[in-house]
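Visitor: Just below sit the structures, each encoded as structure tokens.
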Structure 1
Amino acid sequence: MRLLLIFLFVSTISIAQQNKYRVSFENAIHHEAKINIEFPEITTDTFTVRMSRSSPGRYAIHEFAKNIYGFKATDSNGKKLKVTRTNPYSWAITGHDGTINIEYILFANRGDGTYSQVDPTHAHLNMPATFMFAEDLQDRPIAITYHTKAQPEWKVATQLKHMEGNTFTAPNLQYFMDSPTEISDFRMKSFEINGKNIRFVLHDPSKQELFDEYFENVKKIVAQERKVYGELPDFDYGEYTFIACYLPNVSGDGMEHRNSTILTDVETLANGGMKGNIGTVSHEFFHAWNVERIRPQSLEPFDFTEANMSGALWFAEGFTSYYTNLILCRAGIISEEEYINGLNGSFNYVWTSPALQYFNPVEMSYQAPFVDAATSLDPVNRENTFISYYSYGSVLGLALDLSLRDNDLSLDDFMKLVWKTYGKTEKPYKVEDLENLLKQYAGAAFGENFFNNYIYNSKMPDYEPLFAKMGVHISRKTNQAFLDISVEDSKKGLVMTNNPKIGTSAYKAGLDKGAYIISINDTPVKSVEEFDTITSALKPEEKISLKFSNYGEEKTAEVAVGKNPSYEIKIDPKAKKKALKNRENWLSGK
């Protein structure tokens with residue numbers, strides 16, 4: 001409480017020192033935005049501005065500075081100031097008179113949850129990818145004005161506080177950077193629930209009736225997710241905004257923010273988006289509780305100058321992923337059978353991965369800076385060393401929910417407890433805090449067992465009896481053959497496209513990504529179709545002769561065909577009444 005009072009006091013006395021941003025889009029046809037920033041009352045001889053290297057909700061490094069050019073710095077009288085580049089991300093300015101005006105051009109042509117896009121259809125702005133800032137002035141309030149004279153039909157959608165016209169404010173840099181903005185000729189629908197206004201901004205050419213139908217599903221999702229936690233968050237300014245760009249020129253993504261979310265996809269509502277995009281709505285709104293307010297201490301405050309690492313992403317992202325489709329089922333957007341069948345993908349991805357031997361869920365979370373939209377030139381061995389914390393956390397959330405329900409408890413009620421303890425109070429948590437809270441909720445033995453075996457270790461829960469009590473059947477596909485060779489046609493022949501997983505037939509035979517498959521049992525294989533025809537007829541444990549070329553050398557290996565390690569999860573048509581009732585309670589949220 002003492003820290004909060006200090007923060008409020010500092011914010012109050014700094015209002016007169018408001019930093020002012022202006023942005024315009026006269027050259028939108030060539031993806032440029034012109035940005036001006038006024039920094040008043042500067043007291044240091046050398047003043048440094050910089051671009052961010054990370055973005056809220058993303059954990060990897062992103063070099064936003066590469067898209068900046070035409071940089072100028074002047075004082076209050078228009079005098080040009082000396083600028084020194086101390087590193088690729090910063091501009092050091094000297095010789096000012098207490099006021100520094102910055103001007104630069106941004107090239108922006110990727111519309112997603114991290115980058116910005118400016119073109120004749122819209123200005124889609126993620127703040128870290130767009131605006132410079134001064135590290136020493138992070139507590140100052142910010143005002144931003146969007147100049148759209150060149151695009152008179154454009155409107156502004158953002159979680160920032162509206163002042164007048166196209167001017168908005170943020171109390172500090174953290175809030176400003178967390179406030180993506182869509183400027184376009186969008187449509188908007190809204191509804192009120194528990195005194196909170198929920199807005200859905202849609203930039204999509206589809207007909208209004210499709211938007212109306214989609215919006216009804218959004219309302220159902222909001223209602224079901226509120227039911228999990230028992231209440232909506234106390235949104236700043238009493239409002240939450242979905243910002244959706246479903247256009248052919250954007251990139252598919254979803255990104256959570258404190259009082260809004262960005263939703264992008266190439267599928268419009270009329271072109272597959274009605275079904276294809278609604279899952280992202282479910283996932284991102286759940287983050288309004290889990291990660292935005294139920295906040296890992298490791299992400300607080302967010303550092304815009306480097307990668308942000310957290311060991312809690314299996315919970316923050318993974319448990320959110322567990323609820324994504326569960327909420328769609330509870331809302332009646334997908335059927336029970338669609339939900340159960342949909343479990344197979346993540347379940348098999350996680351529990352057939354060799355990566356389990358290397359990292360537990362906490363350590364998988366630490367990998368985020370290397371995988372969360374990160375890029376690298378050198379090849380990696382992710383097939384054998386990494387499991388997405390989204391998927392890993394999702395199947396562990398499933399296991400925890402079913403285990404709790406086996407004890408007349410539920411993950412819903414545990415999430416309510418987490419919300420009341422760490423979310424509503426906005427007290428950042430550590431992983432051990434979640435463990436202690438689970439012990440409090442379900443008992444010391446239950447909590448210790450779950451965390452020691454499945455969070456601090458990589459053991460697999462015993463799903464079979466848990467599923468059985470829900471009228472769901474799980475089995476292995478060991479009667480099917482499995483080589484672990486993926487191929488595609490190329491000018492030089494049939495090339496292997498995957499790193500084989502440890503222990504599979506391909507791995508034991510010495511095959512590697514980039515190998516050319518020549519023949520199987522002396523039968524030439526020249527196309528993907530021929531490969532699929534031959535391998536589909538193989539039997540587990542059958543011995544085959546596989547001829548391939550790698551590193552310019554032809555080899556022949558005797559290969560023992562493996563067994564398919566995958567699981568199959570499906571509804572049990574013979575489930576008893578008690579199991580049916582359990583499943584109804586689980587999938588309806590009763």
Structure 2
Amino acid sequence: MKRTYIRTLFYGGLLSLCCLGMTSCEDYLDKAPESSVNPNDAFKNFRNFQGFTEELYYCIPDFAHGYWNNSFNWGEDEILSFSIDYHMGYKIDMGDFWGWQSGYDGWQSGWMDRSNTKANSTDRFQKSLWPLAWYGIRKANLGLENMDKLVEATDEQRNLIMGQLYFFRAWFHFELMQYFGGLPYIDSVPSSSEPLRYPRLSYQECADLAAADFRRAADLLPVDWDNTTTGKPTFGNNQQRINKIMALGYLGKNYLWAGSPLMNYATNGSKTYNADYCKKAAEAFAELLKLVDAGQTQYDLVDFAHYSDIFYSFKQNSKNPGSTEAIFQTPMYDWWMGSGWSLGPQFVPSILANETNGVVFCPTANYVNYYGMANGLPLKDPDSGFDEEHPWRDRDPRFYTDITYDGLQVIENTAKFTSEQKEKEIQYANLYTGGNYRDIKNESRTGYLLHKYTPLVVNGFDEGLRDYGDALTIQVSWMRMSDIYLMYAEAVANGYGSPTSVVNGYSLTALDAVNKIRNRAGVEDVADKYAGSLDGFMSELRRERAVELAYEGHRFNDLRRWLLLTESPYTIKTSQEFDRVELDKKDPTQSRVANFREEVIVTRNFSEKHYWMPLKVSDVNIYPELYQNPGW
């Protein structure tokens with residue numbers, strides 16, 4: 001078996017600066033270096049310095065596997081079982097954004113802050129964003145300030161060390177900024193003898209500093225460590241090492257976020273895109289995509305026949321999910337990430353699990369509506385051909401790869417059925433109103449289920465649900481190729497003012513980039529009626545991001561940066577109600593229903609303060625310049 005857990009990926013060099021109790025940003029920023037590491041040992045040669053640097057990989061939080069079941073889709077896309085109030089998704093629905101903090105999460109179920117966080121651990125439960133980001137920033141700065149001690153190294157090795165350090169310093173700042181806004185940008189090791197007084201910067205000031213670090217990283221790092229002399233000892237196991245493509249991808253994302261309406265409003269008071277930042281983003285993405293187009297990278301879009309390879313592997317023990325499309329992923333910390341207990345069961349209702357499953361995460365009906373028709377038109381377009389009597393017919397092919405809908409056969413092995421289960425034909429997803437797949441606590445609340453991350457045979461009757469082995473492995477990427485194309489399209493269109501705009505020196509238009517992702521899935525191009533204006537194009541681009549990147553943790557931040565989080569209809573979560581008239585067991589897409597309608601389950605009462613999360617009170621009390629976000 002060749003499963004690339006983090007502990008087998010990296011050099012076995014010195015892992016330094018072991019985490020102590022992490023309680024505030026001051027604790028992890030001003031820790032004296034001499035308390036943990038001897039500089040003469042840590043930095044003297046490449047192997048030791050790389051061992052020091054690789055602890056930064058252990059600081060990447062695991063947002064998809066950080067608890068027994070995991071909440072990371074906080075937009076209007078998903079709803080949890082009724083009465084499950086300990087997950088961040090529920091707290092977001094209630095407007096309680098304090099819930100990201102460990103002090104407000106008695107279950108320690110969140111991925112942004114945990115009281116038991118440790119950097120030098122391979123336990124996915126001990127990884128969280130807030131403490132490890134500050135810790136990682138300090139560690140990156142410590143490494144950069146000790147580069148002069150690296151004397152036993154080639155120029156290539158020095159560049160690899162510096163490139164990783166610059167990348168991580170920028171990446172941790174970026175991940176914090178997108179949730180909390182402009183923060184202090186820490187680019188040196190604070191003195192242990194002086195109090196912290198770093199002022200908060202504007203979002204765009206922070207983004208400029210992060211961009212400089214991402215740019216340095218991109219210039220220093222190779223596309224693929226396998227093609228370097230230094231990477232030869234770990235040949236074939238370098239796919240998670242920070243490289244030029246990762247740095248360029250985040251350089252573009254950082255600039256696009258800085259140019260988005262929320263961030264431009266926070267800095268300049270304008271609720272529009274900032275064209276200058278969008279142009280910078282487009283240039284960074286174009287630099288990346290030209291390398292991909294020329295075949296000079298290990299990355300490319302996965303053909304649609306192997307689309308599921310991006311998200312999971314099943315009975316393929318030598319293969320991690322992601323294929324050629326995953327650019328940046330969380331490391332595989334422990335074997336739990338390769339078991340049926342990890343992430344998969346939360347999408348399986350109790351009737352399908354053949355036991356009480358505890359909690360089910362369901363796609364909302366309002367979100368499933370973004371999956372338009374195979375002809376490329378949204379459902380509400382009068383020319384789409386959508387038929388409420390046959391709502392599963394001729395949909396976007398990604399609807400069928402992602403969503404379990406009424407009448408779909410989801411159990412193959414009926415030999416284990418009781419007589420009652422046989423009578424009720426539970427092998428078919430009975431998701432119609434009143435069906436046995438519908439229940440607010442143990443089954444679907446919405447009339448839909450998600451199977452994007454699990455093959456249909458992962459259930460309590462076929463195989464895989466409770467498999468502690470390596471049958472099912474799920475991996476959710478932080479960044480993948482289709483995201484690059486869609487961010488490029490957004491940046492070009494808003495930077496240069498038109499869906500048919502291009503970046504100087506690159507021929508791909510914004511419209512071409514969106515169509516490339518659609519065509520991969522078998523969906524027709526953006527219709528002329530939407531492609532003719534920037535507003536029309538953006539409505540389709542936003543819908544395309546919703547479908548292509550569905551349930552991958554993007555939607556909440558997209559709604560925020562577009563200044564849509566507080567706007568109707570993005571504030572509601574609905575169920576799909578209908579009566580089943582005729583079930584076509586051979587082809588459920590042809591089944592007929594009646595009384596097709598939506599009902600509101602939740603209305604989220606957000607105000608402007610909800611565009612940013614609140615900082616910890618203990619942190620903002622450290623010094624006046626680290627002030628709280630407005631409204632909190």
Structure 3
Amino acid sequence: MAAQQDLPGRIEDYALLSDLRSAALVGLDGSVDWLCLPRFDSPSCFGRLLGDDGAGRWLLAPTAPVTSVRRRYRDTTLVLETEFETQDGVVRVVDAMPPHADGGMDEPKLVRTVEGVSGEVEMRLRWVVRFAYGDSTPWVRRVRVGEQDHILAVAGPHAVVLRGDRLPYRVHHERAHEAVFTVAEGQRLAWTMEFTTTPDDPNPAVDPYAEIARTERFWHEWQARISYEGPHQEALRRSLATLKALTYAPTGGIVAAPTTSLPEALGGERNWDYRYCWLRDATLTLLAFDSFGCTQEALAWRSWLLRAVAGDPADLQIMYAIDGERHLLEWEVGWLPGYHGAKPVRVGNAAFDQLQLDVYGEVMDALHLARERGVTESAESWALQRGLLRHLELIWEQPDRGLWEVRGPDRHFTHSRVMIWVAFDRAVRAVEEDGLPGPVDRWRELRDAVHAEVLAKGWNDEVGAFTQYYGGTDLDAATLLIPAVGFLPGNDPRVQATVTAIERQLKHGDLVDRYTTTAGESSVDGLSGHEGSFLACSFWFVDALALCGRRQDAEAMFERLVALANDVGLLAEEYDHDARRFTGNFPQAFSHLALVNSAAILYGDQAGRHEASRR
């Protein structure tokens with residue numbers, strides 16, 4: 001067991017850096033504890049987040065005890081400033097991952113600088129590179145090129161180059177590299193670490209200060225495209241920047257999170273790899289970006305979506321890799337102890353081949369929304385959608401695993417049935433409203449049959465609410481989406497009764513659980529233990545309040561949920577209301593998507609566009 005000081009910080013202690021191809025997490029202690037190169041889904045070279053120092057990290061912090069830490073992103077950018085105050089003075093560490101120049105494919109890099117603000121502070125640079133999720137210790141050597149030295153770390157196909165003003169020396173007994181130096185007021189030092197595919201001939205050195213300035217300029221220019229003048233400006237802009245940061249620029253796909261295996265329950269087994277793109281995010285992503293002026297990102301996501309689902313409709317998956325790869329085979333990283341001992345650590349996601357019928361509705365809804373927003377439907381993309389519908393006609397009556405990807409038995413989940421209705425409804429509207437060709441009578445008949453079925457079997461008179469699955473009595477926060485997708489209006493008594501029931505059973509203050517997971521109360525997901533409250537569900541509750549006419553309650557709850565973000569505006573997947581800590585992968589796109597779309601429902605008249613409901 002690692003010593004306590006070797007363990008990573010709390011999930012909320014981290015800030016995000018991104019170059020739109022990969023991402024790093026930087027802790028309050030000045031340590032980069034997570035970095036996968038060259039892509040989001042590559043093996044880590046810094047993996048302390050899921051273990052200890054031995055899994056890799058890059059520490060840049062004072063050697064003396066720190067009396068206070070202050071940090072912020074520069075304005076609306078992803079340039080991070082962290083100020084450490086000690087008894088001897090104050091230093092500022094600046095971190096950035098420069099986006100690739102002009103959309104090119106230059107190698108990913110991480111830039112770190114330290115500036116003396118006051119006094120004289122002794123600093124430690126500790127550089128521990130471990131490739132392959134901590135399993136591969138590289139051969140590290142100091143190389144001189146011209147007038148400049150650099151450090152090269154190589155292990156098989158993996159290699160990184162470190163350049164800087166104070167290069168670390170070897171600490172043999174720890175197989176790490178470290179340097180100790182003093183920074184005085186007004187002094188600046190800088191380092192750049194770059195991934196390389198040509199370790200014997202690495203790229204020329206870059207000016208780290210120019211790279212930070214370029215990063216800052218990129219994000220300022222991107223933020224200038226956002227159209228919004230309403231409340232909670234900072235939270236909305238930070239959420240949109242986070243979604244942009246989780247975008248894989250070459251394809252437009254957005255990862256659900258840049259991490260794997262951060263536990264949904266501290267110390268538990270609910271640990272999943274989220275470095276992939278879920279079709280379920282499609283509608284929320286299009287809404288989030290397009291509602292606030294980020295049309296380019298919305299179009300890129302639509303293009304990724306069409307490429308990913310192209311092919312035999314029977315092969316439709318719920319998720320894909322960032323480049324559209326289909327096979328996300330799940331395996332366990334047995335040598336990593338997990339975040340604060342939460343095992344197993346998983347790579348890949350076995351849910352990729354689950355049957356989850358709701359994704360047909362998500363895809364059809366997203367592409368319907370794109371047409372509404374002025375995106376021209378091509379003959380090829382409409383033919384693809386017709387193919388999906390033909391296959392859905394064959395399988396729509398089957399049970400599935402539902403949007404929560406349960407690893408228990410297949411069931412007729414109410415949310416999945418509602419989203420099947422959405423798929424046929426959007427197809428009918430494509431014919432009726434957009435003049436596209438298709439067997440509208442058959443689609444209309446199926447749409448009406450599914451609607452009647454959900455009302456008959458998804459509603460439980462004894463419970464007084466729509467339940468999680470047909471014949472069950474448990475509740476599910478996914479049913480909060482019923483008015484948002486237009487299945488029933490918000491003023492329908494059954495919708496309002498469901499909101500009230502969820503408020504009574506799944507809501508804790510402002511936090512809403514997905515469903516009941518306490519051991520012994522429900523075995524629907526096939527897992528032991530419980531989990532934190534799902535932040536996206538909490539924002540869905542805000543949406544349901546607004547659509548049910550409880551606008552004032554919705555605005556008040558939204559404001560309190562926004563305040564749950566960490567000091568730099570980031571949200572995890574879940575929140576443990578007992579421990580008052582983030583849980584789950586971080587930062588979580590679904591949480592930020594839900595925040596942005598709640599803002600669109602509440603304050604969309606102060607943005608470029610408004611889509612309060614998809615009816």
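Read the figures in this text as sums done on the coordinates, not as results from a lab. Only a predicted model underlies this, so the values are computations on that prediction, with no experimental measurement involved. Cβ atoms are built from the backbone, for glycine too; each structure is taken alone.
Visitor: Taking distance in nm of label points 7 Å out along Cα→Cβ at positions 46 and 510 as the criterion, which structure among 1, 2, 3 has the greatest value?
Guide: Comparing 1, 2, 3, the top value of distance in nm of label points 7 Å out along Cα→Cβ at positions 46 and 510 belongs to 1.
Visitor: Of the structures labelled 1, 2, 3, one was used to calculate distance in nm of label points 7 Å out along Cα→Cβ at positions 78 and 310, giving 4.8. Name it. Write down the numbers at each step before the final one.
Guide: Values: 1: 4.8; 2: 1.7; 3: 2.7.
Label of the originating structure: 1.
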